[in-house]
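Below, each structure is written out as structure tokens.
Please treat every number below as a calculation from the coordinates, not as lab data. Fair warning: this is a prediction, and the values are worked out from it, not measured in the lab. Cβ atoms are built from the backbone, for glycine too; each structure is taken alone.
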Structure P
Amino acid sequence: MSKRTRQYIGILAALAAYYLVHEGAHLLYALLTGVFRQINFMGPGVQIDVCAERMTDTQLGVFCLVGALATLCAGYLLTALAAAICRAGSKLLRARYRWTGRCM
């Protein structure tokens, strides 16, 4: 597999991981608080829509923060696993985690 192909696969995997972690945290919080409305697909992105009028200011603030905190935690986890990732035998696996770490 060529280097360019591995890079593209790594970038696509990084985008998928970002949406899964970041928007997944928003979705999980919205479902737990009972304010989930719908998932909006906007161009290349995804947005979790909630009933903001049913939320207190604190709940809305927490809703906005959970995605950033989940992304930050995932980034730190990848940093902690960097040595193990670098020792991986698969160039594709290393490329995927390298690009995912850059996006987080």
Structure Q
Amino acid sequence: VRHYGFWSLNACRIVYVIDEREGAVRRYGFGYGTLSEHGERGEERFTVEWRRENDEVWYELFSFSRPGPLLSWIGYPFNRALQKRFARESLRAMAEACP
């Protein structure tokens, strides 16, 4: 990840996949969790729902995290700002993809 002029490598793993095709609402998504090499501890989930009866598309981003090693405690306020920026940009990208 490149952020504010420097790069970091943050190891993660997909921990579950959502693929619900039955009924009036179709849901797709995945959640991933951080590995021990990651600078923080936590998970993120991305979900897209298509409501067939009215053709609405819903997007949800859910996450929780806390600092990991000592260095990430020092940079925690900075990391929170990056997480909030990512959430805003993710929502904007989905809104543009589904006009």
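The table below lists the values:
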{"quantity": "Answer label among P, Q for the case where distance in nm of label points 7 Å out along Cα→Cβ at positions 25 and 49, calculated from the coordinates, equals 2.4", "calculated": "P"}
{"quantity": "For Cα extents along the principal axes in Å, for residues 41-80 alone computed as 50, 15, 7, the structure of P, Q it came from", "calculated": "Q"}
{"quantity": "Value -8500, calculated as helix-only ellipticity at 222 nm (-39500 (n - 2.57) for each DSSP H run of 4 or more, over all residues; to 500), assigned to which of P, Q", "calculated": "Q"}
{"quantity": "Read-out relative contact order in percent (Cα under 8 Å, 6 or more apart), computed value 43, structure in P, Q", "calculated": "P"}
{"quantity": "Structure from which 2.1 was derived, distance in nm of label points 7 Å out along Cα→Cβ at positions 9 and 89, options P, Q", "calculated": "Q"}
